[in-house]
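Bear in mind these aren't lab numbers, they're just calculated from the coordinates by the rules spelled out. Small disclaimer: the values here were computed from a predicted structure and weren't measured. Cβ atoms are built from the backbone, for glycine too; each structure is taken alone.
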Structure I
Amino acid sequence: MSKFHLNTQELVQGEFTPKKLNVAFVFQVNCPGCFIYGFPIMNDLYQAFNEKVGFIGVATAFEDFEFNNEANLKILLHDGTLVGETKKYYAAKYGTSQYSEIPDFPVAFDSMTTSEQFIGSNKIELICEAIPNFTNFSEIEKEILITKVKSYYSQIPLLAETFTLNQLQGTPSFIIFDNNHNILAVYFGHQSVDLLKTKLEDILAIFASDNN
C-alpha cells in the first residue's frame with residue numbers, strides 16, 4: 001500500500017491532527033477548476049464528516065509560480081481574493097474577484113524545494129519505491145531507473161514536495177488516507193461529491209466493523 005507523503009510548510013489556517021481517516025485536498029490558487037469543482041466538494045465533505053474525518057487543504061505549485069504561492073494563498077484565506085486565471089474566470093462569469101466559499105478546514109502551503117535539494121535527498125528513492133514491483137527489480141535495474149528519475153527532475157528548477165512525491169496527476173486532487181498515511185483512494189479532477197461521500201462512508205463502516 002502506497003504512503004501519502006504530506007510535506008508542507010507551516011499551516012496557514014487551522015490545526016491538523018490526523019484521525020483514523022483523513023482527506024487531503026491538493027489545489028492551486030491559479031486553477032479555476034479547483035474553485036469551480038474542488039472547493040465546493042471539500043467544503044461539503046468537511047461539513048458532513050469533520051467529526052470523524054481529518055481534513056487538510058494543500059495549496060501546491062507546479063506552474064505559474066508568480067500566482068501559485070503562499071502569499072496569494074494567505075489573501076485568499078483572509079478575504080477570498082482571487083488571482084490569475086481564477087480571477088479572470090470569476091470576473092467574466094460572476095463579475096467579482098472575490099471567492100465566497102472560503103474554506104473552514106486547515107490549509108497549508110506545499111513544501112517547495114530546488115531540484116538540487118530534491119535530488120540530493122532520499123526523495124527520488126521514495127518515488128521509485130512507489131512504482132509497482134520496484135522491489136523485484138535487480139539492483140542494476142533499480143540504479144538505471146533512479147538515474148533516469150534524477151535526470152528528469154534535475155530539469156525542473158522548483159518542485160512542490162507533496163505534489164511530486166505522491167505523483168499526483170494535477171489539481172484538484174483528493175487523497176483519502178489513514179492515520180498511518182496509507183493511501184486508501186485518490187481522485188483527480190471533476191468528481192461527484194456523492195462518490196466521495198460514499199467512499200468515506202464505506203471506509204468508516206469498515207473501520208467500525210473492525211473495532212467490533
Structure II
Amino acid sequence: MSQQNTRPETLATSLASLPGAVAHPTEYAAKGYDLDVSLPPEALVPAVNILDEAGYFLETITGVDWLGEQAALRKAAEAAEAKKREEALAKQAEAAAAEAAGAETAPADAPAAEPAAQPAAKPVEQTEPARKPPLPEDEIEVVYDFNRFQSRHRVVLRVRTPRSQPQVPTIQTIYPIAHWHEREAHDFFGIVFTGHSYLVPLLLPEDADFHPLLKDYGA
C-alpha cells in the first residue's frame with residue numbers, strides 16, 4: 001500500500017479486516033473526522049502501521065474514563081425489561097376485561113356455562129430475590145487521532161482496556177512523536193504503554209501517584 005494510491009475506501013477496508021476491528025464512516029461536519037475505528041489492543045500496532053504506510057500523521061493521543069458505564073448499562077437494561085413486563089401485564093388485563101365484557105353480553109336464553117373447576121391453591125413459596133451477576137469491569141478508552149492533508153481525511157482509532165490495569169502497546173517506534181503523547185496520557189489517565197522507552201511523568205511531579213483526569217480522582 002503506497003502513499004500515492006491509497007484511497008480512503010481502501011484504507012477503511014484494510015483497517016476493518018484486522019481481527020476484532022469495527023470501522024464506521026462518519027460525517028466530518030458532524031464529528032470532526034471521517035472514519036471511526038474500534039479495535040482490541042492486539043490490533044493497534046497493525047492498524048497504526050497501515051496508517052503510517054498510507055501517509056497519515058499522528059495528531060494526538062488521549063483517553064476517556066468510562067467509570068460507571070456498566071452500572072448505567074445495567075440500569076437501562078433493567079428499565080427496559082420492567083417496561084416490557086408492564087406492557088405484558090396491561091395486555092393480559094385488557095384481554096381479561098374483553099372476555100368478561102363478552103360474557104356479560106351473552107343472550108339471556110343461552111345455556112349457562114358450568115363453572116370451571118378451580119385448581120387447588122398452591123402454598124406461596126418464599127423465594128429469595130435473584131442475585132444480580134457482578135458487573136463487568138469498567139474500561140478506559142485510548143483515542144488516537146490521525147490525519148492526512150493530501151486526502152483531507154481524518155481517522156480515529158479507539159482501543160479499550162480494563163480500568164484496573166489499563167495497558168496498550170506503545171506506537172513510538174512507528175511514530176516517534178507518540179513518545180510525548182503517551183507520557184501525557186499516562187500522566188492524566190494512568191495508561192501504561194507497554195514497551196515505551198521512558199514512561200515517566202511529563203507534566204506532573206516526578207513522585208506523582210495520581211491521575212487527575214480519572215473520574216474518581218479526589219473522591
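Things to note:
- For the set I, II, ranking by relative contact order in percent (Cα under 8 Å, 6 or more apart) places I highest.
- Distance in nm of label points 7 Å out along Cα→Cβ at positions 138 and 186 - structure with the largest value, from I, II: I
- Comparison of I, II - label where mean count of other Cβ atoms within 10 Å over residues 18-25 is highest: I
- When P(r) over Cα pairs in 10 Å bins from 0, in percent is computed for each of I, II, the one that comes out at 7, 22, 23, 15, 9, 8, 8, 6, 3, 0 is II.
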